[in-house]
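Asks: What follows are several structures.
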Structure P
Amino acid sequence: MINNSPVPREYYSKEYKKQIIELKASELLKRFTKSRRVREKNPHRPLYHATSPECAMHDANGLCFYKGRWHLFFQAYPPEYPKQHWGHMVSEDLIHWKDLPYALYPGPEQACFSGATLVENDRVIAMYHGTARGNMVAVSDDDLLINWEKLTGDAVIDLDPKEREYQVFDPCIWKKGDYYYSLSGGYLPYADSWKYRAADFLFRSKDLISWEYLHPFIEGDIFTLLGDDGACPYFWPIGDKHILLFFSHMSAGQFLIGDYDKEKDKFYPHYHQRANHGILHEGGVHAPSATPDGNGGVVVIHNVNAGKKNSVMKSVMTMPRLMTFSDGEINIEPTGDYRSLRCNHRHVSDRVLTADKKTTFSGITGNVIEMVIRIDAAESNMIELDVLKSDTEVTKIRYYHKRGFNRAYRLKETNTVDSVLEIDSTLSTTNSDILTRPIESMQVEVNDDELTELHIFIDKSIIEVFVNNRDCACVRVYPDNPESIGISIMSKGRSAKLKSLDIWDMKKIDYSI
């Protein structure tokens, strides 16, 4: 097999117990461990969100569950050859990740770009984009997916220079009947103009080697924006529908939910939502990697861009999210065994938040924490939660109850008015090297008979806020003041009822085998 990369490559047995013994002696993993010890000294490096061992990381790739373990691949840039390889981690619970050697090395392609995996009974298929070649297929059948073989040794869908109606880019893969199917990310011209719309192009194959182009896959997309494209697609069942997660190089991560016509091999979306509720870069959510959870839902992990110039931490990964869809509604909640990281629990019980007064609580501070706030905000003009706060820096999380879209104008059977969640990081740091991010703003439905629940994960430089398990906003922040660990809460204009506040410090992940 051609290998363009000088990064050390090691070969392993196929059986798990032998692999563990060999991995403990791996010079590459020893190198990773040393690198992590150095990088942990960085005050902005997350401790319980997945990070790369020794280099920048970018797109999440190929998330899958195989032989009782979760596997996460990602775009890695090894120091001696900083072109995309597939980095690799494994976990039994989606939280406690362990480093594994690089999975895919470039050659003959210039770099291993993004792609997805398909789990079969006795192997896992990876389909990804090989730059300057086309879309590639590799397979692995060992217990830890650490030995990979590229089929044909070259692209199976090539970069034909002739004019054609599709693009060859980041692919995903699934199987229906006797055929494998693949989407290739791209776009199509809009209304015979220079503008374009997001598209994904459908191929099929019986043997993973010879692929037949069928047609554009999405029909009737009224949701995405002019200028979007359909990179990094993941197409899976969700409930009694199907979901297409993807990444737009203009407006970042998002997804469509709709009906998959298996006779016509067409996807008809009727629901759309964004994973990034602001701009693409400067600390925003980027590309997805997704896989079925085995119970009708989909587990997704995104990478989140850095917001710091020349950052060695180009991205970190979000908490794993479980997405489910029923009765026309999407639920998005944190998943995996994150509760096992909790320590030093503090609790605040039922009390009134006096209007326009910032309230603090003894012992409620931290910058590596999980926090759950349940509040009756119906009478408040706004709930403002200050986190990572000091005399010089603060990040503000604001919740506006029923101040969003009035959906009665578009859904005649309901009088629901959305609520709004904001993360304002414009005062998060005094460091002039930080690229200031405009306020992140998310519309979310909170029913009249519900309390508002803010489920918050803060990990040094990443903040994720889940609202009533219906959506999540996430940004990167970089406080420079070591005293920026304060927390306060205020109800604007009128009082509100704080039902409970629970906070835990979170343990760091040990990545060593």
Structure Q
Amino acid sequence: MKTILDLSNEMGLTSDAIEAYGSYAAKIHLDAVQSLSPNSPLVVVTAMTPTSLGEGKTTTSIGLVQGLAKIGRRPMLTLRQPSIGPVFGIKGGGTGGGKARIIPEEKINLHFTGDAHSVATAHNLLAALVDSAIYHKTNVAIDPSRIEWRRVTNIGDRVLRSVVTGLGPSNGPMREAGFDIDAASEIMAILALTKGYDDLRQRLSKLVVGYTKNHEPVTADDVNAVGPMMVLLNDAMKPNLVQTMEGQPTLVHAGPFGNIAHGCSSILADKVALSTGDITITEAGFGADLGFEKFAHIKTRASGIKPQAAVIVVTIRALKWHGGVPMKELTSPNLNALQQGMSNMDHAINIVRSFGIPAVVAINRFPEDTPEEITAVKHQAIQGGAFGVEESLGFSLGGEGTKDLAEIVMSACEQTSELRYLYPLTTSIEKKVEILATKVYGASEVVWADSAILKAQRYEKMGWGRLPICMAKTHSSISANPKLLGRPTGYAFPIRDIRIAAGAGFVYPLAGNIRTLPGLPKTPNAYNMDIDIDGNICGMS
């Protein structure tokens, strides 16, 4: 197995650019990152609308990188850091599976290098400084009833969604408040989108924590929070270098949620990867209606780096689920349901192609999938406009099982393409939401809550109207209703609230009943986790 030093040498980084972090990872200094120039193709891995089982997008990404190495390439992989909330909730770990994993997976899935804790601490420090400024009257302009900066936690804990703080004598101000998951923190989004320390400082200074009685925004800079947050985020800014099971360098950095935030790993990690390998694979959270759309509209605008191709991960079981098959029957052949469910895959292909990017469909194959089902999906993928389609057997075979997929991806990167945006930034917030609702989510109209439309109009007047949209919605449907499977059309898309992320650089509407703090399921993955007599972690996946 290759060591971190072997990997750093392969990447062409000098020894003084690598700071050892324990025995399992390396942190890359920012001075090394800022001197690099991206010069290789970028491929983003997305997916059809997933089921609660997960469709193996990360496993496919890792397997693809291993397959690229098998055909003689020097690939790099950039991934988000897993969130502890889903690890102990319903999803489990986020480091791949089978023979397509990044290691050391237990470390990566848990506290890793502490980046997520740094983000949460910086976020909650800002919250404390806001309340302290009101208590001590060091900033008399803040209206306590208009504070919008919530606190964060790293565990899914539904009772914290709405709370009252400041109860008891001398503990004020007493007010309604709440918690979000740390992966939904605007600071986590900033970490993923920043390009360096100067940019980080500017973004943090723009964080809107609340408003005055005259509705003027109050920022983190106004409560003297930028400096201490910079201190807390200093080490978290450095991308983390680990490896796949077959030794390919992997940068795991930043972890914004895909159904709430923009769902992509960091620009800093991408820049390192694109400057040191000859092809980089990255991932965007959940389906093409979420991660890929946000990758295109938000991340590429911030980074200036555009993808050459996209890989859409599908599974036979998810296609049958979208064709109406109950969860317990997904392992049984059902060509009729499969055919109906492929409308969801068609829509994912259409989303990618609408941005001017060639789409490759990767069928993450399971043992129960039949040759007839595989053939049907391959045929429909090409009919639906995919550049190519191939099975992915990374889970069972590692890189040997993804060589054919790797060849198709390389061919897709050689195609002439030019990233197109679905809306210009000069378009109004209302119009941008309408474009996303009709062109990406299949809706016929947008229905705004009165309070949401008033906030959107106020944001326009405050100068935030030219920011991109980061839609917070369910990942279980193309629509905002998780029960609408397949390819729903002709419905009303509901916006119940809208928030500003001025530091991250986007406006994010909340569609339907999306929650910014998940709750634990009836049987959480935490029930399966323990350590054995030797101190090894069990039940992570």
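None of the figures in this text is laboratory data; all of them are computed from the coordinates on show. Computed from a predicted model, the values in this text were never measured in an experiment. Cβ atoms are built from the backbone, for glycine too; each structure is taken alone.
Asks: Supply the structure label, taken from P, Q, corresponding to Rg and Dmax of the Cα atoms in Å, for residues 273-472 alone with the calculated value 17.4, 51.
Replies: Only structure P yields this read-out.
Asks: With FRET efficiency 1/(1 + (r/R0)^6) of positions 129 and 241 (r between Cβ atoms, R0 = 25 Å, to 0.05) derived from the coordinates and found to be 0.15, which of P, Q does the value describe?
Replies: Clearly, the read-out refers to Q.
Asks: Then there's this: Matching task: 0.95 is the computed value of FRET efficiency 1/(1 + (r/R0)^6) of positions 297 and 441 (r between Cβ atoms, R0 = 25 Å, to 0.05). Pick the structure from P, Q.
Replies: Q
Asks: Then there is this: Using mean count of other Cβ atoms within 10 Å over residues 281-288 as the calculated read-out, with 27.6 as its value, let me know the right label among P, Q.
Replies: Working: P: 24.1; Q: 27.6.
Structure Q accounts for this read-out.
Asks: Follow-up. Determine which structure produced the value -9500 for helix-only ellipticity at 222 nm (-39500 (n - 2.57) for each DSSP H run of 4 or more, over all residues; to 500), calculated from the coordinates; the candidates are P, Q.
Replies: This figure was derived from Q.
Asks: To continue, here is another question. Ranked on relative contact order in percent (Cα under 8 Å, 6 or more apart), which label among P, Q comes first with the largest value?
Replies: Largest one: structure Q.
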